[in-house]
1. Supply the structure label, taken from P, Q, corresponding to FRET efficiency 1/(1 + (r/R0)^6) of positions 55 and 399 (r between Cβ atoms, R0 = 35 Å, to 0.05) with the calculated value 1.00.
2. Compute percent of Cα pairs over 20 Å apart, for residues 119-286 alone for each of P, Q and report the one that scores greatest.
3. Can you rank P, Q by distance in nm of label points 7 Å out along Cα→Cβ at positions 87 and 311 and just name the one with the largest value?
4. Can you tell which of P, Q yields 1.8 when distance in nm of label points 7 Å out along Cα→Cβ at positions 279 and 319 is derived from it?
5. Taking mean projected area of the Cα convex hull in nm², for residues 159-206 alone as the quantity of interest, name the structure among P, Q where it is greatest.
6. Given a computed value of 26, 57, 16, 0 for P(r) over Cα pairs in 20 Å bins from 0, in percent, which structure among P, Q does it belong to?
7. Computing relative contact order in percent (Cα under 8 Å, 6 or more apart) for each of P, Q, which one ends up highest?
8. Which one of P, Q has distance in nm of label points 7 Å out along Cα→Cβ at positions 15 and 383, as calculated from the coordinates, equal to 0.8?
Structure P
Amino acid sequence: MKAIINVRIYDYKNYIENGFVIFDEKIRKVGKMSDFKNDGYEVIDGNGQLLLPNFVCNHAHIYSIFARGLALPFNPHNFVEILEQMWWKMDAKIDNKTTYYSGVCAGKEFIENGVTTIIDHHASGTDIIKSLTMLKKSLVDDLGLRALLCFETSDRYPVDKCIKENISFMDKFKSDHVRGLFGMHASMTLSDKTLKAVARKLGDNPIHIHVAESEMDENDSFVKYHMSIMERLDKFGLVNPNSLIVHGVSISDKELDIVHKNAAYMVVNTTSNMNNAVGIPNVKNYLEHNIKVLVGNDGLSSNMATEYLNVLYTTHLYNKTPLGLGLGEVLEMINNSYDYVSKMLGIKLGKIEKDYESDFLLVPYKPFTEMNSDNAFGHVFYGLYPSFRPNDVYASGKLLLKNRKIVSRKVNRLFDEANEVSKDLWRRIKED
């Protein structure tokens with residue numbers, strides 16, 4: 001059993017100015033330093049740092065980590081051309097070895113940014129079967145993270161293999177560290193035949209799908225099927241409770257009613273949407289439809305603090321008012337992420353309380369104005385998030401990051417090996 005002492009504790013609900021946490025894989029006791037008694041614990045002095053729960057990334061594309069520095073002919077005029085000229089060329093060449101090492105590299109960066117639970121949307125055209133197992137091996141088995149994984153079913157790949165990979169992974173892996181969702185790319189790459197095939201196998205499992213990331217996806221659905229994307233998914237009975245409807249930049253009010261009716265979640269990726277010039281999600285509108293909102297990174301970065309900053313700022317811009325979104329609503333999104341993964345993994349995550357998972361971080365922060373239970377989130381959001389970098393990160397009570405360095409020698413060795421893997425991937429892409 002370990003004890004971290006002399007820390008400010010904030011879990012997006014409760015604040016303790018000077019406290020302690022006693023833990024193993026779960027938190028066993030939390031309190032004020034005035035009540036601390038050392039009953040033989042391994043004591044770690046937090047030296048006044050702030051102790052926070054780790055972040056959840058609610059939509060990632062881990063394979064995209066190897067796009068960093070990749071130079072391809074690139075002159076897109078719309079969103080589909082971005083996919084065609086970059087991402088579809090890349091994911092078509094990803095094999096299981098590449099998938100594994102992408103998990104190592106992205107996972108390492110996630111840890112360094114205090115993210116220890118990841119919901120990923122995977123694509124790998126060269127190897128589909130066992131690809132999620134390889135991703136699990138790197139993220140969960142070797143790095144010690146938690147993950148909800150799926151394969152991006154698309155008519156660009158053999159659909160039977162996509163369905164098989166999703167279903168077999170969901171059936172095989174259900175633990176407090178990993179489980180599967182059913183992945184689908186987007187309406188514009190999913191025929192009615194494919195949706196029927198998915199519906200036959202899906203059961204009551206949640207889907208994880210891009211919806212209306214750009215107007216082109218929505219327009220494609222109306223031209224081909226004479227209905228909106230969400231109407232189309234609902235027609236086939238695919239929008240189960242706890243499904244993740246990702247992006248929604250061009251989604252309509254009628255479609256949001258379908259999301260709400262089926263108890264699904266919206267997952268916004270504001271930074272990526274700006275980068276792809278597809279627009280800004282109307283987060284305020286999602287909330288007004290009583291939909292729970294989560295936040296992802298869409299594979300663009302590993303820093304969730306930045307994502308929350310951009311959600312607030314861009315929503316203010318979109319609605320042309322600083323009242324377009326408040327800190328309380330951002331706080332709700334953060335807590336939604338903990339509630340979602342807790343429900344899906346069957347654990348208690350996101351609070352610094354007895355019997356919650358020991359997934360937390362230490363970050364230096366010495367406030368020069370008063371910090372208390374009423375204003376703690378304002379301190380964290382405006383004081384820490386703009387340059388967020390934890391010193392130490394724990395997951396399941398295990399120290400993954402110490403003094404901003406990855407603890408595991410194996411992970412550091414694998415990270416060094418990844419350079420050759422990425423070179424081989426780039427060679428295959430450029431030879432095509």
Structure Q
Amino acid sequence: MGIEKKKYKLPVGYSLFQTMLKTNEFLNNPIKFISKSMVAFSGTYSAVLGNKKLILTQNPEFINYILKENNRNYEKSEFVTKRAAKFFGNGLLFSNGDYWLKQRRLIQPAFHREKLKGLNNLMIKSIDDYLLELPVGKNIDIYPLTHQLTFNIIIQSLFDIKLSSQIMEEIHQIFTELQDFLIKDLNQPFRQFFYPMTGTERAKLKKAKRLREIFLEIILKRKESNKQYDDLLDMFLNSKYEDTGESMSNEQIVDELLILIFAGHETTANTLSWLLYLLSTNKETTQKLTDSFHGSTIHECLNNEYLKATINEAMRLYPAAWMTERVAIEDDKFGSYSFPKNTIIIPFFFGLHRDKNLWNEELNFVPERFIINNKVAKLKNYFPFGAGPRMCIGNNFAIAEMSFFIFSFLKKFQIQATGQIPEMKPLITLRPDKVILNIKRNNNL
């Protein structure tokens with residue numbers, strides 16, 4: 001007697017043949033394709049990719065179920081985590097299971113709002129130093145500038161020491177190179193077949209090894225110095241596992257440092273670039289924001305409600321993490337759907353944040369929505385940093401960094417739109433292709 005095959009009820013969507021036919025359309029513009037599909041299939045649909053079943057959704061209840069309510073049944077896919085860990089180590093972003101939980105519990109306290117206060121002055125100094133050299137004039141692309149700034153801030157927050165310009169440039173160059181390589185690697189997996197012949201992967205792994213060597217040298221020098229620093233490296237060195245009382249190994253610390261740089265600088269650079277674009281095209285909001293800074297210090301801007309609302313609204317329209325993915329460990333069901341283990345669930349945050357059924361004036365930049373209803377940022381339909389146990393550990397750090405930057409920038413500069421509309425580049429994060437602005441230094445400075 002044969003074994004009866006279990007039946008599942010996946011959402012309506014694309015068959016394997018239809019998925020294959022639409023692959024180029026997806027690759028050319030994934031956000032446009034997924035958004036169109038969400039309309040066609042009422043916010044949730046399935047697709048088949050080889051032997052993998054996929055469910056894409058912008059249904060807030062479904063997303064909350066996957067990320068929060070039943071999060072124990074879901075983990076990040078091995079395809080992404082193993083590939084990325086090869087270059088950036090087995091840190092929080094690219095680990096799963098018990099090891100991830102152990103690391104999360106160890107590192108989480110370092111990112112509580114009170115603990116981060118010690119880093120505020122490091123952030124402010126990095127911003128002030130950078131803005132002194134900021135180019136002004138017409139048709140300036142702000143994206144590479146915010147990218148460099150956020151890189152400087154994360155490095156300074158990790159290591160409160162003076163690194164040589166050569167080392168800073170080497171770290172930045174290797175990191176950018178490895179990130180871009182990984183993005184192409186994940187988006188075009190067929191490239192991997194040619195690596196043994198081209199030697200491309202070997203060359204990148206050599207660069208990754210060099211990056212680790214730089215960080216290991218910094219760690220060893222710090223341990224030898226016996227000095228106290230108000231930076232993240234000191235927090236990591238002083239953290240101890242509850243069960244054993246031991247500290248992280250040097251290699252584990254390097255893993256986590258690499259992840260913080262990977263996850264912490266590009267996402268913030270993207271959001272700041274989109275925010276400056278939005279402010280340049282919404283003069284009334286910019287003036288209101290500038291007026292709200294009157295009579296306050298840079299440290300007080302962390303409590304500025306209109307600034308918080310403005311940042312929240314930018315993250316709603318252009319979420320740096322425009323989607324994420326989870327894999328079902330065991331069979332599961334949600335509502336009328338049922339699906340087997342190993343099904344890949346893809347929450348589509350970009351679509352959720354612009355769903356006309358959930359947001360008034362969904363395509364407009366309206367920071368006031370987060371003040372009129374101050375609970376909106378905590379609603380189930382807003383995920384700027386993900387949700388659940390794997391919610392971005394650096395959310396408070398990122399908000400503080402963006403707040404300090406916008407406060408300092410608008411005190412010193414005026415921006416004007418040029419008519420250029422940035423094109424979205426939905427890679428691992430939602431980048432703008434470029435953000436061209438006219439920048440003028442305030443006369444009173």
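1. Derived from the structure labelled P.
2. Sorting by percent of Cα pairs over 20 Å apart, for residues 119-286 alone in descending order puts Q first.
3. Max of distance in nm of label points 7 Å out along Cα→Cβ at positions 87 and 311: Q.
4. Source structure: P.
5. Looking at the calculated values, the largest one is Q.
6. That value comes from structure P.
7. Structure Q comes out on top.
8. Computing distance in nm of label points 7 Å out along Cα→Cβ at positions 15 and 383 on every structure in P, Q gives 0.8 only for P.
Just so you know, all these numbers are worked out from the coordinates, no wet-lab data involved. Because the structure is a prediction, the values reported are computed rather than measured. Cβ atoms are built from the backbone, for glycine too; each structure is taken alone.
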